[in-house]
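Presented below are the structures under discussion, each in the form of structure tokens.
Every number here is computed from the coordinates shown, using simple stated rules; none is lab data. Every value quoted in this text rests on a predicted model; they were computed, and no experiment measured them. Cβ atoms are built from the backbone, for glycine too; each structure is taken alone.
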Structure P
Amino acid sequence: MERAELEEYARNETVRADASEAKNKYYEELLRKMNAFRFGPSSERHVSDGQFSIFDEAEATQDEDAPEPKKSEVLPPPKQRKKKGHKKEIVKNLPKTVVEHVLTGDELLCPKCGKELTEMKTVARTEVEFTPATYNVVEHRSKVYSCRACDKQGIEGTIVTAASPKGLFRNSLASPSLVADILFKKYGLSLPLHRQEQELMRTGLNIKRNVLANWVIKAAKEYLMAIACHMHTALLAECVIHADETPIQVLKEPGKAATSDSYMWMYRTGAHASRKVVLLMHSPGRGAEYPAAHLAGYSGYIHTDGYSAYRVLLKPSGSGPPPDIVFVGCWGHARRKFTDIQKGLKKSESIKGTATEKALEYIGSLFKIEEEAKDFTPEARHAYRKKKATSVVDAYFAWCKRILPQCAGDSLRKAVNYSINQEQDLRKYLLDGRLEISNNLGENAIRPFCVGRRNWLFADTPAGADASAVCYSIIETCKANGVDPFEYINHVLTVFKDADIAALDMEDFMPWSPTLPDCCRKGGGTESLVS
């Protein structure tokens with residue numbers, strides 16, 4: 001080969017080697033991030049490198065000018081006595097039975113002198129007993145009556161049947177309490193139907209899982225859907241909404257392969273809403289047409305993670321003006337881009353003194369301001385943010401734009417670019433004290449669905465996915481409003497099965513309604529005495 005050819009070949013090999021090394025570093029970083037995701041802590045709070053180091057603690061924390069502590073500052077505080085009454089606090093909402101143990105007959109005689117003993121005091125000990133769930137068979141027998149006098153006179157006979165409660169489903173063993181228990185276990189405790197089937201068989205009930213699935217879908221479609229629809233109306237009336245979405249596998253989705261993803265969309269009201277709503281809605285895809293349908297006609301603030309599909313809501317419908325919608329960004333996602341860089345480092349590497357540490361310090365100070373103002377009223381929190389957070393936000397974005405040309409590595413460049421691209425939305429939380437710095441409320445609301453999905457894995461049909469969305473919506477809304485999900489569903493099914501649902505005022509049956517019976521509210525206990 002000629003010299004020029006050798007030089008060209010060497011240059012090409014060098015470029016190829018550099019590309020291979022960069023690719024290897026990327027995959028190594030990706031592997032460390034995946035391991036951190038699987039085995040590391042889930043918290044995204046920034047912890048400085050000094051807090052991880054214990055061997056150079058003396059050198060890192062020394063201060064020659066620090067004054068000597070006073071005697072009162074180094075003496076141990078007085079030993080605190082164990083707080084009394086904590087056991088009573090734990091069991092205060094449980095039914096209580098008092099069992100009295102007394103002496104009778106010859107036991108009351110003194111073993112020394114033979115005289116009768118006198119009661120001095122009572123010593124009490126408390127324990128919690130567990131009674132396994134019991135299933136009772138209730139057979140409704142309605143007497144049928146006829147008029148014998150009419151029969152004797154040749155008049156057409158009168159036959160009257162005694163009234164009895166209507167069944168939940170036609171010719172079914174299901175009762176409101178049994179179905180409420182099945183729904184709560186699956187969607188509140190993430191217990192799949194096949195495990196419930198096994199538990200029922202252990203107690204002597206041989207009910208197959210396909211029957212349980214039919215009950216779930218029927219209960220959602222015939223009774224609970226009316227509740228979810230009214231919750232949807234209440235959601236659109238609020239001024240702040242958190243939105244998120246997550247995949248769900250539906251095996252028999254029309255026109256789609258069984259291995260493809262459908263989506264569960266989650267919408268919930270803000271922390272300061274008068275009516276707290278958590279609403280899940282199933283859709284076959286993740287396109288912009290789905291949030292457009294779910295939130296049609298809405299005006300207000302929407303917290304999102306920056307997903308572009310929500311932007312379709314800004315488009316006017318027909319010839320009318322565009323909706324009055326303000327999108328609020330998530331600083332949690334901005335922070336996550338940098339914490340992922342930290343998780344991808346080797347053990348020998350550190351973020352100390354790097355742009356990643358600086359970014360986490362900026363964002364961490366904003367979250368600290370939120371922590372300080374968490375108990376403020378919305379008006380006071382808005383003023384506090386304006387005073388404390390605005391300057392930090394300005395400084396952070398100025399720093400991002402200054403540091404971007406100097407960013408080394410794709411991960412850092414992507415993290416800084418994310419903040420710059422989302423700047424307009426990330427600043428929006430400063431507009432109103434009812435807004436949050438992150439979309440954590442939305443992510444926390446959709447997490448129970450994600451936990452349940454790990455157990456039951458998929459939905460068989462779209463009807464099953466729709467039923468899951470309705471049931472999760474009701475149970476999570478109950479939790480948000482301090483209502484017992486089982487008692488609530490039992491109450492609703494009991495009333496609805498004998499009523500004309502269309503004629504009912506749905507507001508009276510919402511989890512936030514003050515007219516709900518006391519049994520739906522968490523707490524409250526009863527006491528009985530047994531000698």
Structure Q
Amino acid sequence: MIKLIINDIAIDVKEGSTLLDAATQLGLEIPTMCHNGELEHFTSCMLCLVKDGKTGKLLPSCSAKAFDGMEIITSDDEIREARKIALELLMSEHAGDCEAPCRVACPAFMDIPMMNRLIVAGQFQQALEVVMKDIALPAVLGRICPAPCEGACKRKPIDQAVSICLLKRFTADQANTYPAISNSIPSGHKVAIIGAGPAGLAAAFYLQTNGIQALVFESNPLPGGAMRYAIVNAELDKTVLDHEIDHIRSTGVQFNPDTKIDASAFTTIRNEYDAVVVATGNYSKSMDDWGMENNGKQIVVNKNTYQTSLDKVFAIGNANRSMQLAIRSAAQGKDVAISIKQMLTGKPVKGEERRFNSTLGKLMTEEHSEYMKEGSKDERQAPAGFSDKGFDAHMAQKEAARCLHCDCRKPNDCKLRLYSEQYDVSKKRFAYTGRKPVKKIFQQDVIVYEPGKCIKCGICVRLTAKHQEKFGFTFIGRGFDVEIGVPFSQDLDVALGKTALLVADACPTGALCRLD
């Protein structure tokens with residue numbers, strides 16, 4: 001046995017063990033991407049670096065052998081910086097989007113690609129469930145939203161953007177009932193919401209469905225705010241609005257109409273409730289005495305959490321930023337519910353945490369055909385009379401099939417994304433002018449290979465060799481131009497007769513993915 005010390009802990013390991021083996025034996029987690037327990041090591045990503053405490057030398061733990069008397073450090077500032085640099089070098093060559101641009105552009109961060117795929121599959125109710133995870137008023141916003149998501153659609157420069165807004169509307173319009181809401185166990189907490197516009201309604205919905213009793217105070221006779229009192233029926237049929245408000249009410253939200261809140265009532269509410277959400281619409285001078293810091297035009301808030309200068313008071317919608325955009329107000333309603341839940345459960349109040357997101361940017365002309373491999377060739381569907389008629393099921397499926405699937409197929413399993421998040425990576429640090437064009441190579445209906453997302457870890461090369469594929473994968477080229485591909489210009493159908501799913505599952509990034 002070999003005796004060494006790791007992070008001041010003495011350990012005995014078998015002869016021939018690597019430092020990674022030794023650290024794992026102690027239950028220490030060291031990040032790796034090129035390591036695969038089924039295969040011999042192949043040091044390439046340099047993410048598993050540790051430090052020899054005696055010499056100060058950094059060592060790749062996946063390949064460096066343990067020997068008697070070593071003193072190893074698995075994490076300090078120098079190691080973290082070295083790992084960060086390794087990740088940033090990998091990211092400098094990465095060509096792909098973690099999240100679809102349409103989703104990033106949506107103020108509510110709705111999973112638009114997933115909605116599209118479910119519509120294509122005819123799973124309309126499941127598509128609505130996806131929408132309502134982020135948008136509490138899908139039928140209303142499907143009619144009045146200016147669709148910033150469509151402006152970011154990668155199909156827009158090719159022919160026309162996917163008609164996302166009408167597809168969102170379709171998911172709500174086609175449903176006989178909205179998805180059954182599985183409320184969390186009631187927490188005993190009560191939150192007051194002042195205002196029943198899009199921001200207040202969304203906040204109430206997401207608080208209530210998280211087990212927090214929401215009570216809405218509205219100065220008008222009916223809830224809806226500007227959606228009811230400022231938008232004409234020709235643009236928004238109020239029966240649609242009523243239907244969605246009824247659904248919000250059915251979750252247990254309590255409404256208090258014809259209730260005007262002045263400074264005295266505001267103080268009373270603050271004392272009686274566990275949190276208060278100000279969603280009054282535009283800031284008015286009558287609110288000067290409420291005690292919140294303001295600039296005379298809007299309430300000053302933390303932009304991530306929507307907390308005001310008053311303890312347990314939050315402000316959303318036009319009250320903190322006059323934007324006249326219902327989707328942004330509704331998105332803030334969802335986000336503030338997250339902040340309030342964090343506060344009431346004793347967690348740090350950070351608001352909704354957005355994950356690391358690599359962005360591809362504008363498509364090159366030669367990439368259009370690559371992306372069109374995953375979208376139908378149909379023209380954009382256009383039902384007659386946008387304001388009073390949406391898609392039927394057939395049109396919705398045809399339109400959703402135009403989606404190009406530009407989001408990553410491994411958004412939660414890509415190690416490059418995970419570690420970039422953990423090490424606060426900047427994609428721009430080692431970026432160079434230009435990038436390699438995106439390619440999408442398919443193996444029948446089984447997997448897709450995108451070389452631009454490959455980190456050249458060689459796992460797929462070693463797996464196909466181990467399982468004796470006739471061709472398999474190999475390294476092609478030299479230096480910076482090296483790529484992993486199929487030798488002798490064979491296609492994937494020939495190269496991966498046995499191991500297609502195996503290599504897709506073993507790939508540490510979204511370079512090789514299943515198509516299901």
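For relative contact order in percent (Cα under 8 Å, 6 or more apart), which of the structures P, Q scores highest? All intermediate terms of the calculation are to be shown ahead of the outcome.
Numbers: P: 22; Q: 16.
For this comparison of relative contact order in percent (Cα under 8 Å, 6 or more apart), the top structure is P.
From P, Q, which structure was Kirkwood radius over Cα pairs in Å, for residues 156-227 alone = 14.8 calculated on? Before the final figure, lay out each step's value.
Working: P: 13.8; Q: 14.8.
Derived from the structure labelled Q.
Which structure, out of P, Q, was Cα extents along the principal axes in Å calculated from, if the result is 124, 86, 56? Intermediate values should be presented prior to the final figure.
On the way: P: 124, 86, 56; Q: 77, 57, 42.
Only structure P yields this read-out.
Ranked by Cα Rg over 2.2 N^0.38 Å, for residues 428-483 alone, which of P, Q sits at the highest value?
By Cα Rg over 2.2 N^0.38 Å, for residues 428-483 alone, the leading structure of P, Q is P.
The value -9000 for helix-only ellipticity at 222 nm (-39500 (n - 2.57) for each DSSP H run of 4 or more, over all residues; to 500) was derived from one model only; which of P, Q is it?
Values: P: -13500; Q: -9000.
It traces back to Q.
Given a computed value of 4.2 for distance in nm of label points 7 Å out along Cα→Cβ at positions 380 and 412, which structure among P, Q does it belong to?
On the way: P: 4.2; Q: 3.3.
Among P, Q, the structure yielding 4.2 for distance in nm of label points 7 Å out along Cα→Cβ at positions 380 and 412 is P.
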